[in-house]
1. If semi-axes √(5λ) of the Cα gyration tensor in Å, for residues 47-86 alone computes to 22, 19, 5, which of 1, 2 did it come from?
2. Quick check for you: by relative contact order in percent (Cα under 8 Å, 6 or more apart), which of 1, 2 is greatest?
3. Which structure, out of 1, 2, was helix-only ellipticity at 222 nm (-39500 (n - 2.57) for each DSSP H run of 4 or more, over all residues; to 500) calculated from, if the result is -28000?
4. If Cα extents along the principal axes in Å comes out at 41, 30, 29 when worked out from the coordinates, which of 1, 2 was used?
5. Computing FRET efficiency 1/(1 + (r/R0)^6) of positions 23 and 39 (r between Cβ atoms, R0 = 30 Å, to 0.05) gives 0.75 for which of 1, 2?
Structure 1
Amino acid sequence: MIEQIADKLERALSAAFTPSEQVFIKLRGTFKEALVCTSTRVIILKAGWMTGQIFGTDMFQCPYANVAGAQVNFHLVTGYFELSTGGMQNAPKSFWNSDKNVNAAKAPNCVSISGRERAAKFKQACALIMGMAAQTYNRR
């Protein structure tokens, strides 16, 4: 599941890679957002006005060892992917709300989703993330 993402996000992602890192999943969100799962970590990238990153990019990254959960909250036609980590407070988000504390597009650990097919892809990504987190946990 490797999809093309916005050029600005692709440049930020390329600059963050280590030489031995392998990409397993790259999914685009509704706005200029992307979820990337590599051999070592999960990365959420954001750019653009709708995500609150007007002039730059935001990169939230987490090694699999620190992942507490990954889930898709999807309703009729919209929803969001959310990555939970230790120390990060989870609160319900909304695709439509413009309040930066509630809007999924502006949350650093969420990716906005529109459409059932997109939600299904993000659910597959959740399964991979949780599997990688379990493997990391079992190696300890």
Structure 2
Amino acid sequence: MANTEAKAGRPLSPHLQVYRWPVTMLVSILHRITGGALYFGTLLIAAWLIAAAAGPGPFAVADMVFGSLLGRLVLFGYSWALIHHMLGGLRHLVWDMGRGFGPKERDLLARLNIIGSVALTILVWVVALVLR
């Protein structure tokens, strides 16, 4: 069938290596990925809460795991996913109000989603580390 389409003069789909992703597509994919990641991150938070309720011994182990470099990186990623997903939800809320559908507005909201999620995550972590 591919030979028939090529002979008919129809264009073939570009390959992923030559196709430039629009920023809105990137944000849509990130929104789906962060939604899935939040499920697993929430299990980690639940494990931490269960360890806290189980007593000082299990909590010390959980605190050691979450306080390690790898644990903090996972928590940083979880907080970014949470903030990015929240901002994506706000972007959809704007669309639900019937606004932001123009090409420039869509791109602006997508870029603000990425920039805002990174900036807010860093801000939250800086404030948390300073207050600690």
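What follows is calculated from the coordinates using simple rules that are stated; it is not laboratory data. On a predicted model such as this, the values are computed, not experimentally measured, just so you know. Cβ atoms are built from the backbone, for glycine too; each structure is taken alone.
1. 1
2. Once relative contact order in percent (Cα under 8 Å, 6 or more apart) is tallied for 1, 2, the winner is 2.
3. Label of the originating structure: 2.
4. Going through each structure in turn, the value belongs to 1.
5. For FRET efficiency 1/(1 + (r/R0)^6) of positions 23 and 39 (r between Cβ atoms, R0 = 30 Å, to 0.05), the value 0.75 is produced by structure 2.
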